[in-house]
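Colleague: Structures for review follow.
What follows draws every value from the coordinates through simple rules; no lab data is involved. Because the structure is predicted, anything quoted here is derived from the model rather than measured. Cβ atoms are built from the backbone, for glycine too; each structure is taken alone.
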Structure P
Amino acid sequence: MSGVDFLVKLLDGSGVEWQPLEQIAKIKHGKDWKGLNSGDIPVYGSGGIMGYVDEYSYNKPTVLIPRKGSITNIFYVETPFWNVDTIYYTDIDVSKVIPKYLYHFVKTIDLMSLDTGSGRPSLTQAILNKILVPIPCQENPEKSLEIQGEIVRILDAFTELTTELTTELTARKKQYNYYRDQLLSFEDGKVEWKTLGDVATIGTGSHDTQDAIEDGDYIFYARGREPLRLNEFDFDETAIITAGDGAGVGKVFHYAQGKYALHQRAYRIVPSEVMEPRFVYYCIASHFYAYIQKASVSSSVTSLRRPMFLNFPIPVPSLAEQARIVAILDKFDVLTHSIIEGLPREIELRQKQYAYYRDLLLSFPKPDEVAA
């Protein structure tokens, strides 16, 4: 059954009336939370939960819509909460609209197109009040709420599955980090230790970010999480890549195989024949950030230099033992990080599935379409 057919069956001959948001909900400001005592009631801002207090500003199901800042962060809250001035709450007329139905509908709106800020994104009450909300079977409130409830039931099923997968992923990541740290921890005297400079070649690239080409033939590793593209390559090898400066310092690592180009402030680490490259990758990904935090005189490391890499201590078990550890960690890595085979891929697919059916179920004909 197509989406259009499903909506027709759901409406069962009933019409849809589009009403301004101000006719079904009152948009209200938040208040400062300074001076309140700590507690277990969440405080919401445009970025999410900011802290916890012992008082609440509202205690009914509502949709929170940011006033400024991260204006696309929409929250549905059923329990008591406190909201600050950067986010609105909605006092919803539940005789007309199920709060969760309004939440799902607001998620379909391109809120950035309603931005009135000259710098920081902002949404005004006047703008939000004019948003048209579809109310099915408006002449029969009981049936209208039944239709809304069915839409909510279907969409909640998708979000519940996504939540379960996300919870599973969080648990698996904790398990992965635990086993990785256990497998890469060696007692003194049980294994030989060397510096990274002894077992790897370390260097930088020659390109700048502005050299990137959208459809380039080769991967171009810069300083961010997402690789760029370039029509020429600098190296043809297996290497670990990491940022030399910026937000990714000590945290973002790539495993390069084959031909690639490299940024002038990104480092390539090429293990020697006594090291399994993936073993070196896991050692660095697991311990390098903590190492540079201790080695640096600054509390916030924003730039790396070659000596920091050269002196990084690394265990050198037999190649057979390195391969055994890599085989175990690779399985965990696929499960927790792969966007092709693992849980992140499943979550991405469910999110897309939710968005598809949300837009489908809420694609009621608008007044101008009906008139046409």
Structure Q
Amino acid sequence: MSQEHDTPEAVLKRRARALGFDAAGIARADEAWEAGARLAEFVAEGRHGEMGWMETTLARRSAPTAMWPEARSALVVAMNYGPDHNPLETLERREQGNISVYARGRDYHDLVKSKLKQLAGDVAEVTGAEVKVFVDTAPLMEKPLAGRAGLGWQGKHTNLVSRELGSWFFLGSVLTSAELAPDVPETDHCGSCRACLDICPTDAFPAPYQLDARRCISYLTIEHAGPVPREFRAAMGNRIYGCDDCLAACPWNKFASAASEAALFARAELKTPGLDELAALSDAAFREVFSGSPIKRSGRARFVRNVCLAIGNSGQPELATSLLPLLQDEAPVVRGAAVWALARLDTARFAAEKALRRDAEQDTSVQEEWDLGA
């Protein structure tokens, strides 16, 4: 093997791939970057919504060295979780809940962190330097760091896009005090495309490369604890945990492949779960069904609130029976969502009855069926 391939950087990238990561790159961690200023502006404008932790950790998020002054380099890795189908297709199945692709398998935090710890051991062994491991629960801005490491670029939807992996991958980082040779940062390849912006059902992008989390369905279904603002409820459709629309719309996904890590495969019961079944989950049942899933962290009340709204959007009055017990639910946010959903289903039923009566005036056989079912 040539001396070039035996560099510490090449060795670490090979080890990253051997651990199951699909891409790896290196960035300087101690250089000034504009991402911190953009984040401060985002928070100052209140676009972070109820995510108070973004404000309290703002200083630590401003740069990698703000969190760890000794950091000099970052080994950033990506793990593909690509779906084996078009996620947008499940939005048409209104009697079923649509769960974001990343949350249909095992909680990625545990999986990625476990592999990152092994990789960190390799970094320490190869460089002899200190290391620290970060998945997205830590106050480290991984997307701009990954862009600097050449893994992709932040698209107009603010998520990272890769020419090889498309939009479907998790990020992890190993910071080290070692001086490693950085890779060439990736450039923006969005061009004039607006697919991710135009598909957003709640207009969560004030402008390209800007996000208002308060309008984002992922934020509303996962981070937002109270009642979902009325203006967004209908637009949520059957999305009960997260939203993949802007990711799925990206043309670069034509180069993406399905996940190869078995732990990230979608659990059968989470691909297209029935809304009536989910509405019936008690707290204990919720914790059992979503054990080992990132969904468990949101809590039963928030999740069932989302299910109620999806039932209201289903246009299927027969699902109303699954809402009736929730009118007495101990969680006020669930009771309120159930009331809204029942009213919306009643409106749908009224519209259907009106259409049926109109048809009945022209068709006696329809009139006979109406009389039998009335």
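Colleague: Comparing P, Q, where is relative contact order in percent (Cα under 8 Å, 6 or more apart) highest?
Modeller: Biggest value here belongs to Q.
Colleague: Where does the value 6.8 come from, among P, Q, when distance in nm of label points 7 Å out along Cα→Cβ at positions 145 and 321 is the thing being computed?
Modeller: Considering all the candidates, the number was obtained from P.
Colleague: Of structures P, Q, which gives 22 when percent of Cα pairs over 40 Å apart is computed from the coordinates?
Modeller: Derived from the structure labelled Q.
Colleague: Output the label of whichever structure in P, Q has the greatest value of mean count of other Cβ atoms within 10 Å over residues 105-112.
Modeller: Evaluating mean count of other Cβ atoms within 10 Å over residues 105-112 on every structure, the highest lands on Q.
Colleague: Out of P, Q, which structure matches 17.5, 56 when Rg and Dmax of the Cα atoms in Å, for residues 25-208 alone is calculated?
Modeller: Structure of origin is Q.
Colleague: Determine which structure produced the value 0.20 for FRET efficiency 1/(1 + (r/R0)^6) of positions 97 and 217 (r between Cβ atoms, R0 = 41 Å, to 0.05), calculated from the coordinates; the candidates are P, Q.
Modeller: The correct label is P.
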